[in-house]
Structure I
Amino acid sequence: MAARLPLPGARTAPAPFKGARLLRIDFINVGDGDAVLAREFIRQRLIYTLLVDCGRERVPPLLGSRRISAPEYLRAQGVMSIDLMVITHLHPDHFGGMLALAGIPVRRVIAGYIPSRETASVIGKPRPSSSHSTRGMYASLTAYVEGIRRMRGSSCLTEEAAKIPLSALTRRLTMSIHCPDKSLLARQKAVFGAMESGKRLPEAILYAVSKERNQSSLRITLTYAGRRILLPGDAYGAYWEDEQDARRCDILKLPHHGDEKSLTPALMQRLRPSHAVITGLMGDSGKHRPSKKSVALLKRWRVQISSLENEKATELPRASRQAIVFLIRESGRIRRRIAE
């Protein structure tokens, strides 16, 4: 059983893992959403802070749940600044928290789409007859543009992921970003730009792009001390099972919160993770996360499963944790901890 872990200040490495170098990865329970905090320490001194996605702007409380917003968790951890934030895709459960990061400066943001500096707000509005998905995309883009505007107002550097090569974040920590196909990104960029300018587009085009947002997720690979950590956003398993980054890893965050679309047998055959983290969801949502199918596939491969929050699923107890924390030392040894 994983040990319970208190929430120490961000500038101090956890006592059980003292050493010259340490990477700490916190998978934060933001309810319906994703937020992953990665920090490297040298001799217990913080040297780099990375945040991949940041949950929603507000996380509604739920009886029996330990969920917390990403900004609240960061403040509880004593995180005073973020060196890099990566936004995987344009859904508010992945980027909304950037609207609540006041007081925590971000030095650099990378995303699949970056609005132009001339855009002050989204001028266009959905038609009254637009689909729920299209209306949601307009609302998401409006909030996202405002979030980027605030980041730039605090001297944050903003960059599109397609222009970023393999990055050495520190001497030991590297990050690679795997983008979806160029045609999908180009179509998304063209439609978002038109929406910002107020241009009217056919509903069919708007609807198609709104439904492509999960597939357009950036897939992040972190490497540290010979270990690979995959953070694929909400990219459905069938969409990237043949891609170059679909290979053996040590820690996998299940895409799309562990639902039926998150994994395929072919993807599992290539990934074969030692650990899998599921950002599931408690409550009567009807979303069935994690799905019995995904849990059964992980069990078949004897993967150690860490579920942040879920109703009782096959062979998984009902659970709610504030965070699941992995500690990777410079020898490559991995320890898992549970933060209550």
Structure II
Amino acid sequence: MKSPVALCPLPLWEALARQDSSATFFQTPAWLRLAAAHARGAGRSAEIAPLLFEFTRAGETVQACLPLLRDRRWGRLRYFSPFGTYSALVCPRVLDDGERARVEARLASLNLHAAGSPFTRNPLPGARLTRLPARTQWIDLTPAHAESPARDWAPDPRRRLRIARENGVTVRAAGSPADWDDYHGLYLKSLRRWGTGATSVYPRALFEALRAAAEAPETQGKIRLWLAGHEGKAAAGYIAFYHNDHACIWHGAADEAYFKLGATQLLYHDMIADAAGRGFPAFDLMGSGGLAALEAFKASLGARTVEYDGALNRTGLVGLLAGLRDRFSRGPHNTR
């Protein structure tokens, strides 16, 4: 694809993602490489497009990078966040109003769907971009969470945590190919349970790529599979990411046969304890896809909801066609 914008060289991108303490794993080359191969499915992959911005202040040049993917829709390039995960500028300092205006002017010339990030020091939306409201839930960690992860839990998850311990449910950080096979089996059971309510469906190849990345030296410690088990059977699992000051769970799956045993609650307990013990300031449970029951469950674990904005922009024929699509998709029987 011919690029109308400058792209950030990989070494610079990696350096910026380390230097910006507000950057998450979702803004690293490792995540964009994983996502690019599976963002569109059907054997087609998107292209990694880390947009480069350069500014000079008091004789000093500072670079910023906005990591995105891109593909071609209706004959035009589209820049987007993979799987709706966090996207924001990675930069070692806060940009001033003039610098942010330059970023926005560049983005206003592109077809863009950037999810944003609640952690960034340089949020994207402005007057020339359409705001996309979003929300996530996280637990503010204190040192006490390492010793008492359930300190802010509601009575019901506390009861289920006790049941899990009484019945010998175990939790461990997994890693073998067999562990990842077990997790994928849990995911298939979850998809059957969710049915048409599933907000996304990921190919097995993505999980295989995650396993390989978890074992790679350059991403050592960045990706962790957590599994809860009972009597040798996998009961629940989560894939967690760690980068800079950010710890989060990105994907989870469970066997409903173990719900009453409290396997999920014990899993959360141990993941929270691990993050607090390693000095992370917060444990990000991420968004709930608009599912009220899931938001309520996270709130019962002491999580608070935080709102933030993404950015949308449509130009030229893409904007026209998208507008027509949206208009005709909202008929008298469609209230979404």
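Below are the figures for this structure:
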| read-out | value |
| --- | --- |
| Test item: relative contact order in percent (Cα under 8 Å, 6 or more apart) calculated as 23, pick one of I, II | II |
| FRET efficiency 1/(1 + (r/R0)^6) of positions 136 and 312 (r between Cβ atoms, R0 = 30 Å, to 0.05) derived as 0.95 - corresponding label from I, II | II |
| Test item: helix-only ellipticity at 222 nm (-39500 (n - 2.57) for each DSSP H run of 4 or more, over all residues; to 500) calculated as -10000, pick one of I, II | II |
| Test item: Rg and Dmax of the Cα atoms in Å, for residues 168-303 alone calculated as 14.4, 39, pick one of I, II | II |
| Given 5, 23, 33, 24, 12, 3, 0 for P(r) over Cα pairs in 10 Å bins from 0, in percent, calculated: source structure among I, II | II |
| Per distance in nm of label points 7 Å out along Cα→Cβ at positions 72 and 88, the highest-valued of structures I, II | II |
| Ranking I, II by distance in nm of label points 7 Å out along Cα→Cβ at positions 56 and 272, the structure that comes out highest | II |
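Taken together, the values in this text are just the output of simple stated rules run on the coordinates, not laboratory data. All values reported here derive from a predicted model rather than from experimental measurement. Cβ atoms are built from the backbone, for glycine too; each structure is taken alone.
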